[in-house]
Structure 1
């Protein structure tokens, strides 16, 4: 089946009146997470005036980098620029959403090569390279719980899950103890940790989503040296084992030691200090 060009769903004749907003990570805060947790906050990403006058045309064609899938963007809406305030700030652009395409916001996934680093581009230079990837039944609300055996999440995804209190994830992870692995994709180093006590894995992982390091000595030092953005951009978390909440904590601690030995997460190959 041949790819469907975006022009079949969103036909635009006067491309010269549009700027493309390719929203990507900014200082560790990702627009996809922003969109999921607060639509008003996402609107602010389109109205914010930085040090440059990015949106110099009548309309903004807004896309959100869909980081779970490479080269895929989530349709974030089309906005009409009503006025411009010539100062940097959250109200630099007064905008309103074009209602005609609002039913596709958060549902339409678009395949498009990643533009050069930047925020705003001439739409006519990219429109012909946009193709329909998928149309979701409902607006994207974050990753669905995949089952205990299949959990592999970036810290961006974890933070979004925790911030929005995803019910399926919270219900599953609050009721179990377990062993997890954090992998730093920038260097391959691993950290093995355990979650036990009454609140289970959910509570432990919520700590990581907030701090980036969960209070661990070596991870804390790394985040202090490199910034929270390092954790958000490079850390990936997987569940190695899960056990019923009734499992004795000493059993969990014993399994944690086993995985540390197996994964060589102490010393030069990892971030575990004991």
Structure 2
């Protein structure tokens, strides 16, 4: 099945190149080509994900290959949908290479079959996984927007209105867009945690067991909850919000990958990497 990824990676890579061209020459045709290639890559990727799920009989997040593929697919889908609804064209300059990187990693990892003790056909588990990944994708885009905000802020404060200043949107647009991503991601993360609690009660007989994945998911949730709280109560905007979005993304990445490699817990039953 890994060979099926070659045209997917090719489309994502071509999209990255097109968005890179848009960054340098600021011609709309480069952005349009980047978005079109991303859409084609996402559609091809959808076929691959559905085929993997059909052949295995479960949601395809059973091993590292499937998990990375699924993560890249959801991120591409969220980007395609959100980009269609937002004016932030430049976000593809970060999103497309990141999607390409994840998909390339999935291509390089063997698609090995593993024996899973816990059922992957539970509706609660499927809902939990899908919603959590949507939350992760939205928060990844929030991190990207935060990085763009810090770059543009530095350009303005340095009074060197050169390369990035002319190519990046206003700080207000970046801040508002990042906030929207965080609201979407935090909502999805909350729903994902709730469905995970329900599934844990059904499988292990308790909602919470201090599993490392649960603990780090809680830490990640608290970081974004603090960001939203301080924004609404204390008016945190701009630089503080951008930095916290990046910190939250780092915690999220450790929850997503680091816990499985470094720590043991119930969730290792789901992903034998």
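Here the criterion is distance in nm of label points 7 Å out along Cα→Cβ at positions 133 and 157, and among 1, 2 the highest value is seen for 2.
In this comparison of 1, 2, the computed figure -26000 for helix-only ellipticity at 222 nm (-39500 (n - 2.57) for each DSSP H run of 4 or more, over all residues; to 500) is attributed to 2.
Comparing distance in nm of label points 7 Å out along Cα→Cβ at positions 197 and 237 across structures 1, 2, the highest figure is found for 2. When distance in nm of label points 7 Å out along Cα→Cβ at positions 85 and 261 is computed across structures 1, 2, the figure 3.3 traces back to 2. Given a value of 6, 26, 28, 20, 14, 5, 0 for P(r) over Cα pairs in 10 Å bins from 0, in percent, calculated from one of 1, 2, which structure does it belong to? Only one of 1, 2 returns 6, 26, 28, 20, 14, 5, 0 for P(r) over Cα pairs in 10 Å bins from 0, in percent, namely 1.
None of the figures in this text is laboratory data; all of them are computed from the coordinates on show. Treat the numbers as computed from the prediction; the structure is a model and nothing was measured. Cβ atoms are built from the backbone, for glycine too; each structure is taken alone.
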